[in-house]
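Peer 1: Before anything else, here is the set of structures, which you'll find just below.
Any read-out appearing in this document is the output of simple, stated calculations on the displayed coordinates, not a laboratory observation. These numbers were taken from a predicted model, which means no experiment stands behind them. Cβ atoms are built from the backbone, for glycine too; each structure is taken alone.
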Structure 1
Amino acid sequence: MLVSCRDAIENAFEMLRQCYVNGGKVLICGNGGSAADSEHIVGELMKDFLLKRKICSEDVQKIREAFPEDWEYLSGNLQGALPAISLVSQSSISSAFINDVAADMVFAQQVYGYIKEEDVVIGLSTSGNAKNVVNAIKIAKAMGAKTIGLTGETGGRMKNLCDVYIKAPSEETYRIQEYHLPIYHALCAMIEIEVFT
């Protein structure tokens, strides 16, 4: 069922590869089930996923010099990380911004605060029309960053906004969410292999 997404997944992978090669990070947002997916993606990027990720020897040496009494424990319990932030996790700024300013700009504000040109914003919306996700994509693009959208079959507004959009082959919300899981797992596995082997 996901063969139709192959080219878009490969394009998204290349965008993520360039992001990490250039020292960038990934910002991720979505609502409801897509908020949970945002958290899930960060979990796969920030620690071991399919591979064991040792930290680099230079970092081990820095830890050893700073803390010679317990450097082995500290460095032995760290894993290589692909920098990623879930914008849905920031409860204080989110609740304040929703209450004080504009609910549909809550992710856009965070994108504005975090974004650099080498970064990528991933927006998840089964309809492709979630206003807070669309606004985050708009601000990312205005600031010169790249954008990836995970949507359903129609793509909604994100279809024409995102640099790459991956449309799950369904119009039913729960099915779209079920397809998003193997799509982003594939992307996380591909980028992990690229960076850590």
Structure 2
Amino acid sequence: MLHDQCFQLGTIIRKVGSDGRVLLQLDTDDPKAYQKTESVFVELSKKLVPFFVQSFRLQPSNTAHVKLEDVDNEEQASFLIGSEVFLPLEMLPALTGTKFYYHEVIGWEIKDKSTGASAGIIKDILENGPNDLFQLVNDNQEVLIPVADHWIVNVDRELKIITMDLPEGLILVNKKENQRPEKEQL
């Protein structure tokens, strides 16, 4: 399995007990959707290694106690601490309405609701702490637009278009050519 065919479920943050169980910090809004997971891929030395899941018990704070097959003691569990855990993309629950997965909208177009104009094509989504940004290409220039849920009006999966209610002038302000030039050195 390759990384681009998977999504990150979480990260192993510590061992639990002496039988090889680990604590998995989940990176999901719906942990219950994964509690019957039968196998996972653990990234070891930049490769995805498959493991069968013997038990998966949800805990508070978006974590789970996980027992992986063939991880039977503290030493083996210690080796996994800090490793990222992945699942195949097809295990992602389908989203509806204005919700979407970041990986699925790369290459889609963003349109402005009020003008109908294209803001650009999504090249990437920059996860920037509390304010993720759509990185768009518009007329061969980069445009950055916040991924603001309250601006997203419609997600058309068939046409691959996200319609947003963008503040007037936002696209022009964010184009690189309109950025202020660096001050000349004296």
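Peer 1: If helix-only ellipticity at 222 nm (-39500 (n - 2.57) for each DSSP H run of 4 or more, over all residues; to 500) is computed to be -16500, which of 1, 2 is the source?
Peer 2: The correct label is 1.
Peer 1: Let me ask another. Comparing structures 1, 2 by mean count of other Cβ atoms within 10 Å over residues 108-115, which one has the largest value?
Peer 2: Values: 1: 20.5; 2: 17.0.
Going through 1, 2 one by one, mean count of other Cβ atoms within 10 Å over residues 108-115 peaks for structure 1.
Peer 1: Work out the source of 17 here, i.e. which of 1, 2 gives that when relative contact order in percent (Cα under 8 Å, 6 or more apart) is computed.
Peer 2: Numbers: 1: 26; 2: 17.
Answer for the origin of the read-out: 2.
Peer 1: Out of 1, 2, which has the highest value for mean count of other Cβ atoms within 10 Å over residues 12-19?
Peer 2: Numbers: 1: 19.2; 2: 15.6.
Going through 1, 2 one by one, mean count of other Cβ atoms within 10 Å over residues 12-19 peaks for structure 1.
Peer 1: Comparing 1, 2, where is distance in nm of label points 7 Å out along Cα→Cβ at positions 76 and 164 highest?
Peer 2: Top value of distance in nm of label points 7 Å out along Cα→Cβ at positions 76 and 164 goes to structure 2.
Peer 1: When FRET efficiency 1/(1 + (r/R0)^6) of positions 4 and 100 (r between Cβ atoms, R0 = 41 Å, to 0.05) is calculated for each of the structures 1, 2, which structure yields the highest value?
Peer 2: 2
Peer 1: By the measure FRET efficiency 1/(1 + (r/R0)^6) of positions 52 and 124 (r between Cβ atoms, R0 = 30 Å, to 0.05), tell me the structure among 1, 2 with the highest figure.
Peer 2: 1
Peer 1: Of the structures labelled 1, 2, which one yields 21.6 when mean count of other Cβ atoms within 10 Å over residues 28-35 is computed from its coordinates?
Peer 2: Label of the source structure: 1.
Peer 1: In addition: 1, 8, 16, 19, 19, 14, 10, 6, 4, 2, 1, 0 is what came out when P(r) over Cα pairs in 5 Å bins from 0, in percent was calculated for one structure; which of 1, 2 is it?
Peer 2: Label of the source structure: 1.
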